[in-house]
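Listed below are the structures to be examined.
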Structure P
Amino acid sequence: MTTALTPDELRQARKLLAEFTYDVRPVERGYANRTLYINLSENTIRAKPVTQQMKDIFTGGKGFAMWLLWNAIDGPTAWDDPRNELIIAGGPIGGTTLYPGLGKSTVVTISPLTHSVIDSNAGGYFGPYLKFAGWDALEIQGKAEKDVIIFIDGDNGRVTIEEAPLEPLDTHLINAALTEMYAKNERDKRSVSVVSAGQAADHCRYAALNFSWYDLRRKEVRVKQAGRGGSGLVFRDKGIKAIVVYYSQMKGDSNHPANIELMRKAGARINKEIAELDDKQNQMRKVGTGHLPPIMNEFDLLPVHNFRYGSHPEAHKIDSSVWMELFTQGMVDSCWYGCTLSCSHGVDHFHLQTGPYKGQAVLVDGPEYETIAGLGSNIGNFDPLAILELNFYCDTYGIDTISFANSVAFVMECFEAGVIDKSATDGLEMRWGNVEAVLELLHQLARGEGFGQQVGQGVRHLKQLFAEKYGVDPAFLQDIGMETKGMEISEYVTKESLAQQGGYGLALKGGQHDEAWLIFMDMVKGELPTFEAKAEALHYFPMWRTWFSLHGLCKLPWNDIVPANNAQTAEPNKVPEHLENYAWLYEGLTGKPTTPDDLVAQSERVYNFQRLMALKLGFGTREHDRLPYRAMGPVTVEEYQSRQERYDKQLREEVGVDPSALSVEEKVAKLREYREARYEQLTDAVYARRGWDKNGIPTLEKVRELGIDFPDVVELIKEKSGS
């Protein structure tokens, strides 16, 4: 496919399969009060009402998506079953321009990676535009016979499904082509937002979705990723090339809130903090999450060589100062209107060295911390330019950088340990830092060829492959394969933070940090000394962070910029002033008097319902909440010896064992026994705090308390718990 085709040529090759027109109505107090249902098998499009019950119980965003998916399936359902849905929703507060970080979308589907329900969020303009076009959620079911593009025209009230044979798949090409096609002029390109995947999404179980916005200053289409769980593969399995929403009537009061002055009050307060304090705190406006690598390295939390170690002497080569030099400075890098945190940085005019676009100068969006750590230190790569090359190709191919990085790191450790060789990797020398081999893998994965295609199935698949085909010890593979529930773990070393181990293992969808990031509270500050304190944190913070996905919010303005007096507050980790801001936002939007506790209650309903959704799909119990031991402690003798003084002290002071009388292998075993027992104790404490039984199933009492005791929910709990 050529990129030289004009918009008219692309349009002329299209075939209209279905068309739906609707009355464009203003959003009221944050709700469009309709969802858009599309069935690609039947080529049908219709509107569905958002009921008051949906608002009262599920709030919006991820909550709406969970309810829609729950009602679309009647039990265990495969990710590639036509009944599986791909649902995208913003949220009632989303689309507000008075406060930073209010442009998020959440994607919900049954995952090809975990086979359970997953949610993943992305920035960009799509979620707000979808709502202002008239829809609180987009619900897609069925499969198209041939590749299609879905177009939602929010100005004229029209939705189409069109067969689209000529558009390229890779994100940087198709997003640019469709933005050009649907915009009336250069400035109007800001009215277009595209969701796409990329050619790897035809083959990769952890394929991502890219959500676009147009950067008028750079004159470039830019993207944010819903990266986790493989929604890109579902997208392509349904035959979707792209979803486009057009909306040109954006205004500061498009949500039509009840009390816009209260929302302005919250926005003025945080925007003043950002202007005065950001440069003294995390410098989000200069380097974004790229500020984290030197901090992680200092505290032994930066993943190195498949999470074996937490620091490396070459880490300075990928620290924040490097990215500050590479990122284009002096730009307002916001992925939503009015976001003064402006952390969506990029590298302009980067010249590619490999692959199908070799020699071309491109814009690289990011890299964010997870990509820097994953495709940097975790695979032994300390070349920032190589990280940028990998970053660009993962984005345009539609690949989650976390899952790809951990899959590569797992392969490299197996190769270095001698349990696999070139016969397993199709001749690739998979040693630490061999970026040429990693890039070759990445391009193979995009084409669905060679060993790269195997790596694209994820760590869980590779564990099975290496055990069955090459006779590798399954126990060793389980210990070092950094995934839980089938999802590769985010890029933080958790060996010394039991609370963060729980944050990964007990997260609903798999090892992602967006539920709870407790390492500093637990390990660095020592603020969670008991199981009860850890359990309370593993209740509160996941509930609070869930709230962002109900409303279409980014979490970064919550705690990546804090008030000057935050450390003097009673609970600084919660950033109390910002909790008050969010209560003001919700009260200003809806007119309902609101406290931060009210917002947590919204989340608790949806959080427990998501656990029940996993249970409905055959998961959601204790056996699925366990971690690979690498996340808890040292697997190998070499790991133990690298931190021997620390581990010997723990054996002596915590376990009550004299390490001097033990071999290193015995020390590893004793420490493991102790740490695994503590994880089980933590699990018990967290389940009790959440109102779940010993097997991790929400109790009937809990679901009644939350008002989600629907008849089929009660029946499911009785069936699974034997109550």
Structure Q
Amino acid sequence: MLLQQVVITVTMPHSNTPMAMANVGAAQIAPLNNGQDLPYLLRFTPSLVVTSDAGNGVGYTGMWIRGSDPSRVNISINDIPLNDPESQQVFWVNTPDLGSSATNINIQRGVGTSSSGVGAFGGSVRIDTRDYSPLPYTRFSSSYGSFATMRNTLAFGTGVFKERFKINARLSQISSDGYLDRASTDLYSAYVDGEMNLHNSSWRIVAFSGRERTYQSWYGTPWEVLYGTAEQRQAFAERNGFDQDQTNNLLQSGRTYNFYQYPDQVDAYGQDHAQLSYRKSFRERLSFNATLNYTRGAGYFEEQRRGESYERYGFAPQVLENDTITSTDVVRRRWLRNHFFGGVFSVMKRLHKTDITWGGNAHHYRGEHFGELIWLQYAGNIEKNARYYQGWSDKFDAGSYLKMNRQIGRKLDVYMDAQIRYVDYVTNGVDNDLMNYSIDTDFLFFNPKAGLTYIHNERLKYYASVARGNKEPNRNDFIDAIDPTQVRHESMIDYELGGQWKKKSWEVSANAYYMDYTNQLVLNGTLNDVGAPLRTNVKDSYRAGLELVSSYTKEWGRKHAFSAMANLAVSRNRISQFENVIYDYSGSDVLVVSEKMKDVPISFSPSVISGVQVRYDRFTLWPEWMAMRTTTEEERKERTRAPFSVMLMWKLVGRQYMDNTGNDAVALDAYNVLDGRISYEYVSIHKGHSIEFSVGVNNLLNTAFVSNGYTYSYIWGDRVTERFYYPQALRQWTFGVNFKI
């Protein structure tokens, strides 16, 4: 159909771009798509680690690439930045069931090619949501599993009609009780896109929305609960000032402990996205793309606080009859409202042996942070919903890049990429602790990249590249710093060297990298009062590693197929010198104790990461006329169906340290997890309809492991080190049904 040939939205890298990357298509996403967030659908790709606050992959989740935390992974949808401009993270809970609309996901490791949005220091993930189905379709998917996890998705598409138009839509609902106590999640999302082709140009509009209500579970499970004795748990409760209810909860909950008990201790947030894209083709060698976007977000998290002083919220003690009351129980909501709008563009010119792309972006963010007291046990003269803090933020982000792929002779490709990016960030007001803050800063970054690809033959190629990246600090880096003026932007030079070999059923690739950082912002192992991880600059640090990826496919006749994919990443991640700061509360004055360390591991950077996927399919031939009714070009070429499929998936993550001291006492143990899936599909030969049944089991071996955590130390007479972990679910199952019409 003509519509498919004209419209292209996502500027994916050239196949010979000298960068380490992986592509995940809809066919690879579908078997894993049972309601878990998008990071869990990508968890078997190289150098990638995932974690879940609730323990089962639904709700608040995150992913690390090459040990870099989620705020340093650039995420985009159809070229539009998805990272929050202030925290620089992607909260996947705000885009439920995104995997059901993703048709291709490109994952680049390292600096990668130039893109819009925050700097990519661990990697970048580019999501394309275009559905290429030329014929009408209707799909309904439903699944139910452990912890009352339920997902229902209805999707339909018109196919191409009147040779110009096409519409796709999706509605999704996901709910779960979570693995941890009370860690429930209720998610709703909608997606719609429409395309119109006008001969050599096209318009596309995309709108998607998400609503979430998630019970908080970011406090973590103390070491004493997982590994300690009853006496140690009691001591933990006493030194942390727990009341009797909190102490009983700690002593009785076990591995699924959740500190929060207030029934409405929830995050409630909604996010709406709109994109309007235009593409114009000028003959065959010149094209223009432009997309305007707008994102609106608003929501709060609600929490109960016991025995809070009125002065803590800026109010005077209250008088009740003849008594003066200095403290009270409160329920508060901490709000975030924001707007994000702007656009991206690219102009692509194809010459005889040269492809040139010039592009850029400009975006503006406006955010409001404030807190409200919605209930007080003794309110006195304090009005309901009284605000006790408020602040504003403005961020302007603009950049432009020029990319070139040049073929020299038959065997050599030269890649060059240069980006200029300007960031202006202003935030001021009163924070939750009633401290005034005022940040006004700007950055101008130049990010050059260059590389070579040598194509020995159709089976073998090599590449080498060097790239520079720069990245601004996030809001918490400034607000939570002891001295915000000492916070620095981080820089990195990324060296990559790799090769790829193909032969019949085999494909093997290897990539070596060295990422040399200046002023890297590394996690120090602690969280702030909203569960966000805190970071600190370290002057000199590096990541060096080797990534191996292989795949094998084998077919027997036209009825059986076997495939296997495996990856292994080994790395060394070190800080040249680190100053660990702890506080001594033993005396009347708080003292600062500094510990200087050399050549220590970077926190949350496992030295070994591996993933394996093995799959067996039994095929059935379709009649010739039935093959022509299928909805995708790929299916029409295959003219087969796979009614029976078995998959086994294995993930290994090595030891990680929760801070930068290299202390084994604050390390997360290595873990490996085995998952499995079986599916069977029945197709009505006469009507072309199908129904698929599937059973998936995660953590088949019932392994008890933790995927994330945090720690902090202080001195109270003796040195005390608190350790908190995020236990992940034991064996869990999912039963799914998919209808296709």
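Throughout, read-outs are computed from the coordinates displayed, never taken from laboratory work. These numbers were taken from a predicted model, which means no experiment stands behind them. Cβ atoms are built from the backbone, for glycine too; each structure is taken alone.
Quick notes on this one:
- Parent structure of the calculated result 14, given that relative contact order in percent (Cα under 8 Å, 6 or more apart) is the read-out and P, Q the choices: P
- Label whose coordinates, when Cα Rg over 2.2 N^0.38 Å is calculated, return 0.90 (choices P, Q): P
- Answer label among P, Q for the case where Cα Rg over 2.2 N^0.38 Å, for residues 156-283 alone, calculated from the coordinates, equals 1.31: P
- Parent structure of the calculated result 3.0, given that distance in nm of label points 7 Å out along Cα→Cβ at positions 116 and 308 is the read-out and P, Q the choices: P
- Per mean count of other Cβ atoms within 10 Å over residues 164-171, the highest-valued of structures P, Q: P
- When Rg/Rh (Cα atoms, Kirkwood Rh), for residues 196-539 alone is calculated for each of structures P, Q, structure Q gives the greatest result.
- Structure from which 3.7 was derived, distance in nm of label points 7 Å out along Cα→Cβ at positions 300 and 660, options P, Q: Q
- Identity of the structure behind -11500 (criterion: helix-only ellipticity at 222 nm (-39500 (n - 2.57) for each DSSP H run of 4 or more, over all residues; to 500), calculated), options P, Q: P
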